[in-house]
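The structures come next, written out as structure tokens.
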Structure P
Amino acid sequence: MIAGAGSAQRAIGWCLTGSLALVVVTGLLGPSAAQPPLPQRRALLPPYWFPADPSAWLVTGLLLVAVALAIAGLLLGLRALAAGWRPEPGRLQVLGLVGVAAMALIPPMGSADVLVYGAYGRIASLGGDPYTQTARDLAATGDPIGAAVEAPWQDTESIYGPVGTAEQWLAAELGGGSTHATVFALAALGGLAFLLTGWLLDRLARRGSDPALARARVALLWSLNPLLLFTVVNGAHIDAVGIVFAVAGLTLLARSPLLAGIATGLAIDVKLSFGLFALALAWSLRRAPRRQVALAVGGVLAVGLGYAWPGLDALSQAGTASRFVSFASPWRLLVGPLEAVLDDGLARTIIAVLAWAAFAAVAALLARALPGDQADHPGDDPTPTAIRTAAVLGLAWLLTATYSLPWYDVVAWAPFALLAASRWDALLVARTGLLTAAYLPGRVVPLPAGLGTVTRHLRGAVAPVGGVLLLALTYRWSRPAGRTLPTPTAPQPPGTPRAPEPRSR
């Protein structure tokens, strides 16, 4: 038994449960600067809240403390696992299920994106086209779901793929024209996808020489991760649907590259950024051209059939969005100086080119620095290479993308949960924690003067500078350590046993 293990475990439990409890309390307080109103409330049906009319200061403070506790709990948990703590995986999975249920039973917070998801689904359910019609068009017909959509999304066509639109359509059908019920359907579908992702990650983690450790990492970094439970599950973001298909692709790769390609193609059909997983799977099969062709056939089949319905209209808004620069991105520090001397369009083009170059450079650095996964695989199994490459590409993209929000981080968290422990875990915790805090309270509404100043500085200065520091830390940690030349040895007579070579870590 590790000295102090009991107190450490209690601290982890208090931090993780305390973080989720604060999110639940904030959600139960009702509409606020963090939580958009949900019209057409249906009695006895979730999500639940009380009309307490909390102040913007209160909800922001509660959620900031929740984020701080989440960061502390994750870091303490990682440290305890490294010291030998082996919690019972089944119990952690049950606790993760409880966490998902708690997040889905309260109204979404941290953004009002879920309302525009509902509007896109409503447009589709009424026979319209969310790639050419907007929430304002829907509201003009008197539809309450369209009228509930908040700034800045009233005049924005959908940027999501056809499978993402299908999920939104299903939620609108289940909601039956009620904003309240449609939002809950979106949260429930996302929660189920999050749970299924955890189950698939757990199945992959069982293959290792220390399955208890590998499964505990999956539970801590995915199923019980308060940062993901708040931003992804409670926020009802579509990223939960995309990541389940991407992880399914990893799971199916060794058995059937064709099915893995189809699964990954479906992830791209949710959101184009999940194409990072397609690159990871293709790289893992670079020495098996026939299997790589099967993977490509599956991916092209899924993406081609998916986009056959909406056509190129589904890609036009995504192309426009690629020129956006989010407030908390490190690239935000260049927007003002470049736009002061250049045309706005040219300035954004330069930033986009720099971002792609930075992505390639950071991915190259991470490719030699990240550890491998913890599972035992046959020599011809491409899964470990695919997992590690997905982690490399996911983290590189998060650190260098011009437009990035905290719920986008699922692309790195899922493969990271399967890697061996390293200090890169802490960097990912810092990245998600920083962005989650930066985008609180969440809604685009007027804030009290003092709070507005704090949030503007946190989002527009602290977070971008923090992103630069994370990039600098990535460079420092990725530099190759000093190497010494091997000492020459005298030739050995035939038949002399060779000493085992040291294994690289």
Structure Q
Amino acid sequence: MNIGNFLDVSEFRYPDKTAVVFKNRRYTFSQVKDRVQRLMKGLAGLGVKKGDRVAALMWNSAEMMEINLAAMRLGAVFAPMNFRFKAQELAYVVENARPSVLVTDDVCREPAAEVLPPLLEAGCLFSTSPRAGAEFRPYESLIEENTAFDGSVSVTGDDPCQLLYTSGTTARPKGVILSHDNVMWNAFNMIHARGDSSDDVSLVVGPLFHAAALNSHYVPRLALGATLIIMDKFESDVMMSLIQTERATIVPGNPTLFIMLLEHCAGRRYDTSTVTKLTSGSDKLPDHIKKELMRLFPNAEGVYDIYGLTEGGPCLTLLDARDSLRKTACVGLPLPFVQIRLLDDNGRPVSTGEPGEIVAKGPNVMTGYYGMPEATAEAIRDDWLYTGDLARADEEGFLYIVDRKKDMIVTGGENVAAREVEEVLFTHPDILKAAVLGMPDPKWGERVTAAVVLRRGRDASADEIREFLKERLAGYKVPKEIVFVTEFPESGAGKVQKNVLKKRLGG
């Protein structure tokens, strides 16, 4: 079994059902399979073979999913690239992945033209844009000029199918290799835990170069024969319009997206009655945002909060929607086929309530980092993935992320978990977003510093916020400095890029 087989199964069961909605286009499962089979013939004609990388540098689109499926069905490895990368970052990733073919789009065409031609062979660059330019061949020709692929490729669950690059917030991006089995088990976990079904109509708005949108939202819909609505980028009015017109049942997002959506929807009326599931990931979702979301989507029982990382396929734990308000700042329980341990610095299990590093084991955990055996050996030991994330467990076994192990703030000899301070900041009625970090300090080593974004129309002062925190935290955990900002630098997955923020604040 491999991921490509999911298309065969869904096309057999639901040939005339809408598989993909993208802008003004709709494709049934039969139409998707026909286009993918033709694309396979085109790629094979270019010499793409099992194990080769096929890259995409583009915004979300129906074409991006066709490339993904065609590559994997040929036994090749799909390598989507972050369109936010600058020229130097993009060049590094291309040199590392060495793709046989790369497809781009109208938005990414110019940066791709500046970087890629010297790095890739002539004739292997394609663009979905009608203004492709001399450097690129038209993508649609790979479909229109070919008949269905009639060859045979043996693809097993152990074969690699994706090469996904981490965000690189602390170092150069690492290429995470996921096998067909890794991606399938991640899909099985999510289908089981969320109760997904073939009747789902799900939005995909997060970037598909990330494992969350690609493997936790797209692949389960493909496996079940459900309908997927692809948004090329997040726009509040477009998203709400799609929810109404397409009768969406599942709305995924991250905290930043949901905050922006709620701001847009304030005082407006929308028909959201079809939405029964909300999912969030990438960062903590404050309780007051959950409550506002449940008012906007009254037929959703709560919010599924997911913890994971690319190396985990990506999903490791999930907080059931029914527990979303019962368990504050919680990421739930391990997914059905995932084992989780919390270990101290000596590799020993920690006691209930004590923080320890999350280590995970399961068939969804990556096979390794591409071309980086030492980094792989450091991350995976005796089949356990060492995540670098700290968490504590309560008496029921529910997990609460504390912080990144390497990002713990040490101030005056005391350890301060930034996440703990952030969770308290999020309970302040005037604060919309918060990020806590350690800034260099000649006296304390690091001083606890909070950057906050206030809710619209609020004007809390730094002293007021500090007094609020003093009632809820030990004195050494209270930020010595509070900085007001209008926005945070964020990764494509919606995580605050604290290294960038730290530089902006002079650290």
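We did not get these values from a lab; they are worked out from the coordinates using the rules stated. It should be emphasised that the depicted structure is a prediction, and the values quoted were computed from it without experimental measurement. Cβ atoms are built from the backbone, for glycine too; each structure is taken alone.
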| query | If Cα extents along the principal axes in Å, for residues 54-229 alone is computed to be 60, 40, 23, which of P, Q is the source? | reply | P
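State the single structure among P, Q that was used to calculate Cα extents along the principal axes in Å, for residues 78-117 alone, giving 45, 20, 14. Write down the numbers at each step before the final one.
Working: P: 45, 20, 14; Q: 22, 19, 18.
Derived from the structure labelled P.
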| message | Ranked on volume of the Cα convex hull per residue in Å³, which label among P, Q comes first with the largest value? | response | P
| query | For relative contact order in percent (Cα under 8 Å, 6 or more apart), which of the structures P, Q scores highest? | reply | P
| task | Name the one structure among P, Q that FRET efficiency 1/(1 + (r/R0)^6) of positions 46 and 182 (r between Cβ atoms, R0 = 30 Å, to 0.05) of 1.00 was derived from. | result | P
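One of P, Q was used to compute helix-only ellipticity at 222 nm (-39500 (n - 2.57) for each DSSP H run of 4 or more, over all residues; to 500), and the result was -8500. Which label is that?
Working: P: -19500; Q: -8500.
The read-out was computed on structure Q.
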